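Input: structures, listed below.
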Structure P
Amino acid sequence: MPFPDEFYELARRVNNWGRWGDSDELGTVNLITNEHVRTAASLVAQGKRFSLSLPLDKNGIQTGLMPGRVNPIRTMIDINRPMLGDPTLFCNTDDIVVMGLQSATHWDGLAHVSYDGRMYNGYDTNSITVDGAGLCGIEKIETLVSRGVLLDVAAAKNMDRLDPGYHITCEDLDEAEEFAKLKVAAGDIVLVRTGQIQLVRKDNLKPRDKTEYAKPTPGLDVTTAEWFFDRNVAAVTADTFSLEVYPRADRDMFLPLHLIHIVEMGMTQGQNWDLELLAQDCEEDGVYEFFLDASPQKFVGGVGTLVNPIAIK
């Protein structure tokens with residue numbers, strides 16, 4: 001076996017294959033029920049809205065660490081063109097963009113990673129072709145709306161930003177949950193704050209800023225998979241480049257939590273979420289739960305998508 005025995009043991013304990021049927025392509029998103037959404041909607045008390053996405057810009061966070069994941073390149077294809085030949089009448093302006101679907105704030109879909117020739121629910125990786133993901137494409141998740149819960153691990157430790165390479169453990173998540181004075185429930189979307197995003201919340205990003213943001217980065221340790229499994233979390237995201245700690249100290253595996261979350265659990269995960277303004281508001285009013293709409297863009301066959309998540313309190 002190419003991975004340590006502990007990895008396979010963990011994979012067996014949190015495996016969700018067949019839990020929602022042999023043809024399921026949604027994974028833990030199935031845990032978001034109508035009742036849970038109604039409860040989430042009831043959390044809107046003041047109407048305060050927070051966008052959790054980074055700007056889409058050619059000078060964005062990508063450095064080439066993930067080959068081909070280019071920052072958005074937007075250009076004009078039509079500038080004030082008279083549609084009827086008369087510039088005093090209707091004129092049209094259009095633009096076009098080329099970008100990696102995971103170049104900024106995004107969701108990883110269930111076809112994003114694989115190992116041993118298998119994806120979530122045991123699907124064969126041959127279902128992915130040059131035309132995209134034939135199974136588990138991001139478009140299958142038509143809506144992703146639920147109660148959002150901010151677990152501010154940094155604030156719970158009285159820190160502005162966790163140390164680079166810090167391994168977030170189950171105990172750290174328990175501590176953040178206690179700090180927020182709530183309990184994560186089935187169907188929740190959990191947002192994990194480390195403070196790492198502060199490195200790239202600047203108008204003019206420098207290569208050094210982006211490199212320091214990407215690695216080394218604090219993040220979830222692979223052992224936290226059972227924490228999310230036991231609580232039936234619908235999706236998880238963080239304010240870091242990789243969500244999980246990177247690089248791992250032992251270097252025996254590459255992004256193992258991606259494999260556990262996405263392949264074994266069928267849990268959609270997100271990266272590069274800007275949680276700073278939301279965290280500031282949560283600290284001020286002491287409320288760490290909110291209505292969250294983070295529905296994916298429906299790129300057919302996409303293995304991920306950019307997203308502009310909106311938290312409403």
Structure Q
Amino acid sequence: MLVLMRLASTAAVVNANRVKAVVCDIDGTLFSWAGRVLSAGNARALQKCVDAGVTVSIATGRIPGPWVQTVRDAIPNGALGPCVYGNGCIVVDANNNPLWEAQLPSDVVRRVLEFTRGGVAGPGGARLSVLAATRWEGELRYCELAPGGAPSEVAALIDRAGEPPAVRFETLDGFEARDVVKFVMWTQQDDGWAHMPSTVEALRGVLDGTDATILDHGEKFCEVLPPGVNKGAGVARLCEALGVAPAEILACGDAENDVEMLQMAGVGAAMGDAKPAAIEAADVVVANNAEDGVADAIERFVFGGKS
């Protein structure tokens with residue numbers, strides 16, 4: 001747990017550019033990939049924002065879990081503003097009360113389940129980890145299609161990130177009747193596992209006409225989101241809750257799922273080691289994630305520091 005001393009004089013903290021909210025992605029931006037540690041530099045920058053009356057929010061593909069407390073512990077009184085989870089599927093207020101949530105249409109769920117039945121990518125296809133984000137015993141959890149019950153690489157990743165542990169199932173048959181927020185499909189770089197670019201191409205055909213959002217994350221995984229859902233749409237709802245305009249926010253991100261958020265923000269800042277799509281969508285490129293890129297963006301575009 002990271003404990004910080006409050007700044008000696010909050011009166012000296014001046015928001016030079018009148019940014020009203022800072023919205024940060026998590027993996028590869030505020031944290032290292034699948035990490036749970038907030039660097040001292042990024043934590044100081046978030047604290048400085050709160051002291052200056054700037055709301056700090058997060059917008060992530062992750063689902064809520066113990067990892068959120070790391071951010072709350074790093075800023076005064078746990079003063080985290082409204083947040084976006086599940087790449088825009090879920091928006092909560094500052095007290096973690098739901099403001100908005102989207103679910104996949106049952107037809108989309110049915111098509112995905114048919115395509116991945118048996119834990120493979122299409123009939124006769126190669127192995128694929130399939131996770132449905134849904135409420136299980138009252139908590140949003142990943143329900144993993146795990147024939148044979150063996151945990152996959154992605155289950156270990158979820159644990160490392162501090163998300164609620166995945167629940168493993170021999171089959172996801174019947175999940176059409178559940179409120180599924182999103183699907184995540186993951187492959188491993190081993191023989192017998194699916195080629196993700198080919199899987200994404202096949203999924204596009206399977207889901208043609210449904211308007212479902214397919215997020216292509218490259219060689220290892222992809223996601224299926226409800227129609228019209230992305231981080232930008234989620235952050236727009238966050239702005240409504242705060243009563244601020246998108247032009248009054250600084251958004252920080254690093255990957256394909258951050259594109260819409262970076263484009264709609266007053267300042268969209270991509271980490272120096274961001275994916276090409278994020279860099280192209282951003283207004284500015286700041287320091288690498290490992291070099292406290294969020295802190296760099298905050299100093300430059302909230303407090304008017306030198307670039």
Structure R
Amino acid sequence: MTLAQINSLKQLVTGFAAAEQELNDTIELGRLFADDPATAAEIDRHLVILTKTLRDLELDALFDKETDDRAAILTIHPGAGGTESCDWAEMLMRMYLKYIERKGLGYNVLDLQANEEAGIKDAAIEVTGRHAFGLLRSETGVHRLVRASPFDANKRRHTSFAAVFLYPEVEDVEVTIDPGDLKIDTFRAGGHGGQNVNKISSAVRITHMPTGIIVTCQNERSQLQNKANAMKVLRARLYKYYRAEKDKELAALEEAKTEIAWGHQIRSYVFFPYQMVKDHRTNLETHDIESVMDGQLDDFVFAYLTSPKKT
């Protein structure tokens with residue numbers, strides 16, 4: 001377990017302990033002043049705040065993936081449909097920036113390509129802060145908009161699509177070798193080198209047990225030097241191994257990309273003829289579309305993270 005994970009768990013435990021104390025204090029206050037209307041109103045306010053606190057703590061407890069605490073790269077791409085889809089992509093970008101601000105995260109717009117008439121052709125945003133990737137990974141997929149188009153002179157209903165993809169930032173691989181993971185064998189070197197090489201067990205074979213990587217060095221007369229050289233080779237091979245694992249992780253995310261069109265959407269946003277936002281993975285829906293577009297995404301994120309179908 002990494003130091004970051006340990007600190008995150010400590011923060012979670014501290015938060016639950018504080019919430020428990022707050023609840024006990026509120027219960028005691030109710031017992032002492034049960035007949036006081038002013039106190040009752042104060043208790044109601046405390047309970048509303050406490051309910052939100054517990055919801056936030058429960059959400060924190062759902063971040064169980066190694067990537068959840070990483071910074072994230074959020075990309076938005078309009079689908080077919082010209083200006084209509086480009087405008088929808090920009091609306092989604094505004095929604096996510098509002099959500100990022102609400103969650104106290106930081107962001108940096110890495111790339112933004114404006115469309116000539118309206119909207120954007122592409123956007124890439126770096127999101128930083130606690131649980132940055134975890135909070136946003138539920139948003140990967142195709143988002144569908146239905147509305148009376150402001151770009152249609154007859155105000156006809158149009159359907160537009162835009163795709164959102166999330167990538168955890170991949171840091172350079174840090175190779176840490178635990179001595180307990182190594183099996184070190186010594187043996188007599190073969191080949192040229194004279195009698196000393198053949199009489200003394202100077203060759204070294206190191207097996208890295210977790211990965212099965214085996215490195216052998218026998219060129220030097222000194223066992224100590226052979227071991228040092230073997231460790232250099234092992235470190236380099238482990239770097240390559242872990243780098244490949246990171247690349248597989250990104251490749252899996254790339255494979256998750258789907259066609260930006262009908263039938264692939266994860267969420268629909270209907271502005272006309274009625275108002276509703278519905279997530280097709282969890283079946284959660286709301287008619288308060290204005291709040292959603294202003295970045296109120298917590299209910300959708302929570303529903304996704306508690307869904308057995310989450311990835």
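Throughout, read-outs are computed from the coordinates displayed, never taken from laboratory work. None of the values given here were measured: they were computed from a predicted structure. Cβ atoms are built from the backbone, for glycine too; each structure is taken alone.
Assuming 30 is relative contact order in percent (Cα under 8 Å, 6 or more apart) as calculated from a single structure, say which of P, Q, R it is. Structure of origin is P. Set P, Q, R, criterion volume of the Cα convex hull per residue in Å³: the highest-scoring structure is R. For mean count of other Cβ atoms within 10 Å over residues 181-188, which structure out of P, Q, R has the highest calculated value? Going through P, Q, R one by one, mean count of other Cβ atoms within 10 Å over residues 181-188 is largest in Q. Using the calculated result 3.2 for distance in nm of label points 7 Å out along Cα→Cβ at positions 85 and 117, pick out the matching structure from P, Q, R. The structure behind it is Q.
When FRET efficiency 1/(1 + (r/R0)^6) of positions 165 and 205 (r between Cβ atoms, R0 = 30 Å, to 0.05) is calculated, the result is 0.35; to which of the structures P, Q, R does this value belong? It must be structure Q, since only it matches. Source structure of the calculated read-out (helix-only ellipticity at 222 nm (-39500 (n - 2.57) for each DSSP H run of 4 or more, over all residues; to 500), -14000) within P, Q, R: R. Comparing volume of the Cα convex hull per residue in Å³, for residues 21-188 alone across structures P, Q, R, the highest figure comes from P.
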